[in-house]
1. Work out the source of 17.0 here, i.e. which of 1, 2 gives that when mean count of other Cβ atoms within 10 Å over residues 81-88 is computed.
2. For structures 1, 2, calculate distance in nm of label points 7 Å out along Cα→Cβ at positions 41 and 121 and state which one comes out highest.
3. If mean projected area of the Cα convex hull in nm², for residues 9-88 alone is calculated from each of 1, 2, which structure is the one that comes out at 5.9?
Structure 1
Amino acid sequence: MSFIHEKVRLNASMTQAMRFFLIEGSIEKWLGKPIKVENKLNGQYWMSLSFQDLEWESKGFVLDKQFERSIKISFFESNSHQSTVEIFFMPCTSKTTYCTEIHLVHKDVKDKDFIQKFWEEKCNILRENFNGNWVIEDRDLILSTLKGGF
């Protein structure tokens, strides 16, 4: 089984971070437009995506979601291929609610190199939306740094 794992830390609460995967206007800030999401179990998850001069549609549905924990989405990239994206939300440290670590796991990927680059770029855009140029490192995981921002 081919899969991709991306990780990003956001200067945001888990609730704020989760909105960027479930609310259309927030998703469009980092994945592009248009996006159609029915924020419920078995709800539609449709995206029109572009990357490296390619454009495609990805249709799917929300398989599972647990508040401030995880989201699981099934995508149909073509009539014959289905993949799954699981997004896990975790606090960066127990001492603050101002940092969320997101682990995105895309399973059953056809073109691993292309999709890896896609998620790397999109996670960087997501990070920049919350953090600007700041990449939160382990040494930054102290309450005073995260409360003060960057």
Structure 2
Amino acid sequence: MMSKPDYVYVTYIATTPQKLWQALVDTEITRQYWFEHINVSDWNPGSRWEHQRTDEAKTLDVIGTVIEVNPPDRLVVTWARPKEVEDATKHARLTFDIAPQGDGLVRLTITHEELDPEMLKAISGGWPKVLSNLKTFLETGRVLHF
């Protein structure tokens, strides 16, 4: 069986681990930088999380399960298309690792594993924009317009 590809993205943000953590799990903050999407969950291990559009229908683009919660250092979730949520073999795994890098600087590493080719293509275009927007938002309070 061929292994599925992984995607890793590392960025450095002038913020604190706590503020970065909050930006990942707080619905109102995700609304600011995640391009008309919010992330909704109670963020407890075993709980469902949803990547919802901010449209009236609250369209779901991604659904997953919270695997690991270790604030403000690590968050791990599964990542699935809504039509494939019942098939665990179609789930990717997403890890956010947050590490302080000295005074006021944090390294964020995103590791997205077990991706199918279509998902890899989609997230390869998405993560750089989302994470650049997150960095800009946390550092300046503004967002980028792509």
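We did not get these values from a lab; they are worked out from the coordinates using the rules stated. Computed from a predicted structure; not experimentally measured. Cβ atoms are built from the backbone, for glycine too; each structure is taken alone.
1. Numbers: 1: 17.0; 2: 12.6.
Label of the source structure: 1.
2. Working: 1: 3.6; 2: 2.7.
Greatest value across 1, 2: structure 1.
3. Working: 1: 5.6; 2: 5.9.
Matching structure: 2.
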